[in-house]
Structure P
């Protein structure tokens with residue numbers, strides 16, 4: 001299933017490689033790769049496969065969620081499709097509480113003590129996903145796991161989840177996707193070398209690229 005999900009992302013051109021100039025992530029870091037899983041929303045067959053893959057993963061891990069949650073905004077549609085598939089209630093978690101109205105951070109109805117699986121589209125540093133999971137915990141929910149379509153496989157994300165004591169799973173990963181891209185001829189050996197250098201130490205790679213760009 002990991003390879004099938006990776007192939008879907010590649011077929012949708014959801015994965016972009018750009019070194020000059022690199023992409024700027026929400027965290028402010030520069031990176032040579034960007035994965036836009038939002039494109040799955042426009043592909044019925046692909047989004048159905050993703051929803052089913054999440055369901056299979058939940059069953060394999062023997063989780064018994066009572067609610068499916070999604071992160072705002074990219075995790076919302078996939079959480080909704082999964083909740084519909086599993087006939088479960090669904091909520092979503094904002095990055096921060098609203099500054100007006102009821103000032104909710106969690107939208108939808110969820111009772112304290114309910115077991116939840118949180119759906120994310122992708123994991124980079126893990127910060128926003130851990131924050132959303134902590135928001136659910138603070139509301140009294142039992143977070144069984146965070147599940148994402150794709151992870152860049154960065155050590156900083158692994159540490160973030162370990163420190164928060166939150167299980168994390170992804171349908172596919174950077175390593176699987178890179179291998180598929182190489183086999184398809186999408187990425188060259190030089191491209192893969194650049195990506196490997198970045199993945200080893202993304203913070204250092206970003207720092208060096210920023211310095212190079214400032215000197216230009």
Structure Q
């Protein structure tokens with residue numbers, strides 16, 4: 001069964017300013033994000049990728065474009081790879097949301113959380129699983145399929161295939177422009193690489209500390 005490369009999009013100004021983009025239209029990669037997309041293409045150019053699927057949001061498509069050009073492949077927009085619909089939280093500052101009591105619900109019991117005016121987190125995980133289960137039936141064991149998506153959906157689908165409770169999905173980390181490699185077979189799944197970050201540096205790595213606002217990676 002195929003190996004899926006689950007790739008998070010590059011940086012946008014919403015990421016830089018810690019604001020929730022969710023499904024807002026017109027959110028594009030910034031300069032650093034465009035550089036990250038090019039680095040991904042250079043790193044993955046020799047990988048025998050059979051197809052490229054992407055969330056239809058601009059930042060995901062823009063991240064996929066350099067790789068698609070390098071491999072001479074078309075990008076297949078796939079709505080199942082969309083970011084979680086955060087409803088009324090779209091565009092809002094994470095710092096300000098952190099002050100609200102409801103913030104603790106999405107952090108401590110995400111499996112029960114429904115974004116006001118948006119999506120239940122369990123729905124997001126379900127549609128991501130549906131995407132991968134549908135795609136795996138269309139490819140062979142030797143195929144590699146690149147899927148460009150968003151942080152929380154990738155974490156949720158990894159949690160599912162690893163057998164982690166949905167309430168624990170926030171314990172995983174998916175950085176901007178990172179690659180996670182997952183093979184799914186009829187009887188098992190194998191996580192080859194989690195959160196491979198081309199631009200990793202210790203200076204940029206900031207573990208959560210008491211009192212530090214945790215960014216749920218809504219982008």
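Structures compared: P, Q; top value of Cα Rg over 2.2 N^0.38 Å, for residues 109-196 alone, i.e. the largest, recorded for P.
If volume of the Cα convex hull per residue in Å³ is computed to be 116, which of P, Q is the source? The read-out comes from structure Q. Looking across P, Q, the calculation of helix-only ellipticity at 222 nm (-39500 (n - 2.57) for each DSSP H run of 4 or more, over all residues; to 500) that yields -9500 traces back to Q. From P, Q, which structure was relative contact order in percent (Cα under 8 Å, 6 or more apart) = 32 calculated on? Computed on structure Q.
Here Rg and Dmax of the Cα atoms in Å, for residues 93-140 alone has been calculated and equals 11.3, 31, so which of P, Q was it run on? For Rg and Dmax of the Cα atoms in Å, for residues 93-140 alone, the value 11.3, 31 is produced by structure P.
Quick note: the coordinates plus some simple rules give every number you see, no bench work behind them. Keep in mind that this is a model prediction, so the values were computed, not measured.
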